[in-house]
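K.L.:
So, here's a batch of structures to check.
What follows is calculated from the coordinates using simple rules that are stated; it is not laboratory data. Everything quoted here is computed from the prediction, not taken from an experiment. Cβ atoms are built from the backbone, for glycine too; each structure is taken alone.
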Structure I
């Protein structure tokens, strides 16, 4: 901190200039719509909404592209120093592109690429600012829509200001904050590696346990022969922090049941029972929530929101609810509906048309018990590492918001 104070006294003794984000980041490349395979089968990397995480991490994969002129493609290519920001769903998530991509890369719909003048604004400094409380709370008034929130970027950027100290100060702030983010990234990489390893073990065991046996007592049944389907209803206008019934949304399910929204019992329109399996029916292209399932552990404490359905075993002596949960969670038959380009909306017929391998009930019990043990072990590991990550993140957020607060220079 003392070095930054020294730099401020040296380069900005009368305060720091504030600019609108519109002035500081005037280049905002909109993502492409309708990215799909073309006759030439040209391929490129694409940054999608789900690739930009809330923690500042950025991932992308390859997608086949079509419909670009050479001029359009050259103009839209991302480069080192660009900041990617989501504009739909989890609005305002940002990721930083450290190096020039080795392959042509563009953003897809629901992502904007932000770029400023490097002679005035260090792009890494801008990235840290866009993660600050000043920005994340500032955009709330510019988010429209309840079912699928969308950020009015141009409005927000005309209204929200960013302190622009001299580059020497910006770079020192970046150096300090990057120390925190690098520690957090190391822990997250460790967590991801462990989870990937455990998930691979689980997937191997899951396939072995759920695969059809040659034994005559195994059956293959369509889901509509085994469950009843209950479609979730909209609860957005009924939520209340004082409510006692957890609202099962896509976010609730994808986080393993972390409840952030509640309703009162009389407003629970699709109340779930113990043993129901809640399933995410809609997600952005390439999203990680589609087809995720949640096993309802108690009666009367959960209700399904729109775009979430409940699957209820018709006969628990034939289909064990816990086995149903393991068989349907991220089921390959459901994930096949995600083309990686358009938002996926699973229909009732899509879900009920999935085929289950159905063993005798004793095998279902053994398979469920084995998978549950793996899940419990992974949850313990995740909790341990997440606790350490949370401490590092709190330190980063404290220093970030402190370092990005300046006395404003007189006009």
Structure II
């Protein structure tokens, strides 16, 4: 149950090789001079084709499913073997870094390549998944690829439109997918063992602890809302200050009230990331404003009760200012806890490598949120310099990438050993 760790002997799992692939993906963008690869865009398609090529070079069969997820399969010892899922996403935010999501895909492919080079078959198949729409940037949806895999993607998601009015259904067709293939993309939970994902930490805990990797206890629940504030527009030069129903000023006061509640709690995050004024002009009192609200916490009850209080605050502000208020919940995801058994495989793998296992909660969303409806999930965070993510300055050291790859291999071996023992199967777990 060992593999050699010097970088020169790691082959596809070496830091320089992984970096080479990540940089190759980073060159595939919808925007010149920045890494922007939105779900179902032309750049996403080019990236999917490149990832598929790497999968096949690693000894896998591959295809792109109805939701645009790239799937690479490395068969187990028999055709009836169940499947262990690995992977992450290859879509990005605008002006992104090259490690978020793609690191987990590149390492998973390299790990399978390692097994294939050794001619090693496990008592289960391995599938590498390169999801799309994890970031939820292009459409008012998120996790479309992973929800399709889990069988929880509603048909209404296909009607969502981007800023240009293009629906998800139309974009899938342009991407080369058939939306009618989405239902068959859903997996049978009886045939899936679990899902393992490596991802950059997006925080500084590992850096503070001087550790290359850490266990993820779970993913915080999140809600996203659109809040509309309606007042009365008027001429900036003639409408007296005490006669105004200024929607933007009301919205601004609501935003500050939201911030104050979140700051007072400490265990909850609230973000207004976008605010728009309808028919705004320099000489017009704003008559309508809309802003977004993102609320996250590891405690679902805290998240829901605090949101109720925030909306009540907004209602009081609207009443006092003579405004009308509406809100629409666009995303509501409960906290998802990682499976302790799968985390145990990661923990044992870390201890074998003389790494101290520590546990971290993720405040960011991941595809595991959706995959958890299908099977148990576990995640491993990889140290990211300065905790920077969603930014071109993302950086992961080569040595940390290698450590993450080795820990993933060892964790898979731990799972294979347990699975073989439980099913009285003889299996070779050495490379």
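K.L.:
I, II: which one has Cα Rg over 2.2 N^0.38 Å, as calculated, at 1.07?
P.N.:
Corresponding structure: II.
K.L.:
Work out the source of 24.4 here, i.e. which of I, II gives that when mean count of other Cβ atoms within 10 Å over residues 95-102 is computed.
P.N.:
II
K.L.:
Using relative contact order in percent (Cα under 8 Å, 6 or more apart) for the comparison, can you identify which of I, II gives the largest number?
P.N.:
Of structures I, II, the maximum of relative contact order in percent (Cα under 8 Å, 6 or more apart) occurs in II.
K.L.:
Which of the displayed structures (I, II) returns the greatest value of FRET efficiency 1/(1 + (r/R0)^6) of positions 247 and 375 (r between Cβ atoms, R0 = 30 Å, to 0.05) on calculation?
P.N.:
Once FRET efficiency 1/(1 + (r/R0)^6) of positions 247 and 375 (r between Cβ atoms, R0 = 30 Å, to 0.05) is worked out for each structure, I has the highest.
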